[in-house]
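Values quoted throughout were computed directly from the atomic coordinates according to the rules given, and no laboratory measurement underlies them. Predicted model, so just to flag it, every value in this text is computed and none were measured. Cβ atoms are built from the backbone, for glycine too; each structure is taken alone.
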Structure P
Amino acid sequence: MFTGMPELPEVETIRRQLEPEVVGRRIERAEVLDERWTRPEPPAATEEALPGRRIEAVARRGKYLIVRLDDGSALVMHLRMTGNLLLRPAGSGEVADLMESERLGGPRLYESHPDARYLRARIAFDDGSELWFTDARRFGHGVVLAPDEIDPYFASRLGLEPLSGELTPEGLCALAAGRRAPLKSFLLNQAQIAGLGNIYADEALFRAHLHPLSPAGSMRLEHCEELRDGIVTVLELALRNRGSSIDDYRDARGDRGSMQDEFLVHTREGEPCVRCGEAIRRVVVAGRSTYFCPGCQKRLRARRRRSGR
């Protein structure tokens, strides 16, 4: 069963690994092997925009990875459900010369590295190293944005960065005020808090003692304080463990993360709660498997709206 896509800790882990390896490198060529990767833009537009550009920085916004280039533009990538970014060192030798005629679905003339089965895009650098975007389900995406397109692109999609200091208990309560959607759905909304997904929303709610089906607007300041602390705590712990490898996720070196070994509720249906001993339960919220302890995660009641005179 698939439980989640790479979230903030996984993307930030990849960013931290890529930054010292690719900043300052010049892009020699770019190959898009699956036209869905750049849709609705044609692959040729990306392949023509990247060669000759030097990488100035590798940044992150929410679950997006941002490769900033020397002309002010940026290659923005999202891993979606099963995407991975793998850094291949110079001299690796696997699928070294995929040609234009060998795009996805074309003939394979020789055995290749197992990761190449799902290779969707590839960037070659001036030192001989390569960055591969692999994706079994083909939902991942890449787009080259002009300098004046970058900020509007994220402004319409993403809310507060939870590890930047922007997320305060007061700000969290303001975002949740009046919202009747379940807390789990509220946390999954990237326009509110950027980077949280199915895994870390479950873990944060458990640490905050809050039931995932509580209406978001039912929280008082003390609940928002606990939830903010829960979000920050679980994200920082996941970063120390290089993310969670439940399904397809690997870091930029191809290694698994270990945060899955630290889960307190996520994927632990039927196991005893580490706090109260009651069995962890699973329900479906917003189409996502949601894990919680019915014994110690308090279900808040909707707050009554005051009638105006």
Structure Q
Amino acid sequence: MTTLVTGSSGHLGTGLMRALGDEAVGADLLAGPDTHVVGDLADRAVARRALEGVDAVIHTATLHKPHIGSHTRADFIATNLTATLNLLEEAVAAGVGRFIFTSTTSAFGRALTPAAGEPAAWITEDVVPRPRNVYGASKCAAEDLCELIHRDHGLPVLILRTSRFFPETDDRADAHVYADLNLKVNELLYRRVDLEDAVRAHLDALEAAPAVGFGRYIISATTPFTPADAPALAADAPAVVARLFPEYETVFAERGWTMLATIERVYDNARARRDLGWAPRLDFGYALERLARGEDPRSDLAREVGAKGYHAQPTGVYTTRGRPA
């Protein structure tokens, strides 16, 4: 099965190209060692050319949240909507058998933030998105196009709402009180997925798509929490983590690390594990075990791919392409 991977010069795209090997064709606006078709997929002719001889599509190419300050809303519409529509319609015309769309948990937007004094938000696929910005709005609209094409033409389409897997430094001001790796390990509890597991989710979705037909799935590391923990997470997250992982305090203390004081939302990946047969392994417990042995908690793939950046020139914490991990 020949699979088109869009965004093949990017972080997730590179991981997918390595996993798929000779069975993949890469397309990206930027040239790279894994990219065979260089061009803008918002151009219908480029999309059509990229789909020649293809049996399946994994569409990861997108403008991200960090591009909001450097790109217009029209840019987001062209990249996140027009390119997606081009690929969907050309995939139908070419007889492609399955289509995987990489979306984002940012699509949930304002639904991720509970009111003051409320428990942590428990986020499943049933939560109604409330986009916060043009990134979330454009990804929600692209998801709707995916559903429309499936309903009208029968193309099997699965949408993967991925949580954070980028290696770049967080852009939130309050995040800088933590060492970068400290914060990323903390996030494995509720809002992050390692690149290896994100890649595996996309490959499992490829296999499952014909049988499933259509679906939206949260792709995040398996949380150790349950909905019953939500009130305590909003009030005293370290106490909840210590109950589940008594060893974490020693492992963190050896590095001068700290746990988040509160956790405001938790992503639940149960539906993806059930429907896709996805078995993510790089969760908070796995990271603790690696740290206790003096090892890097990230997967080999995440370290090998490293950081890609989001801009051709430095813009704040989102630095140039090719920056080391």
| field | Label whose coordinates, when FRET efficiency 1/(1 + (r/R0)^6) of positions 160 and 176 (r between Cβ atoms, R0 = 25 Å, to 0.05) is calculated, return 0.25 (choices P, Q) | value | Q
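helix-only ellipticity at 222 nm (-39500 (n - 2.57) for each DSSP H run of 4 or more, over all residues; to 500) was computed and gave -7000; which structure, P, Q, did it come from?
P
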| message | Ranked on Rg/Rh (Cα atoms, Kirkwood Rh), which label among P, Q comes first with the largest value? | response | P
| said: If distance in nm of label points 7 Å out along Cα→Cβ at positions 16 and 144 computes to 3.1, which of P, Q did it come from? | reply: P
| note | Cα extents along the principal axes in Å, for residues 152-199 alone gets 28, 22, 21 when computed on, of labels P, Q, structure P
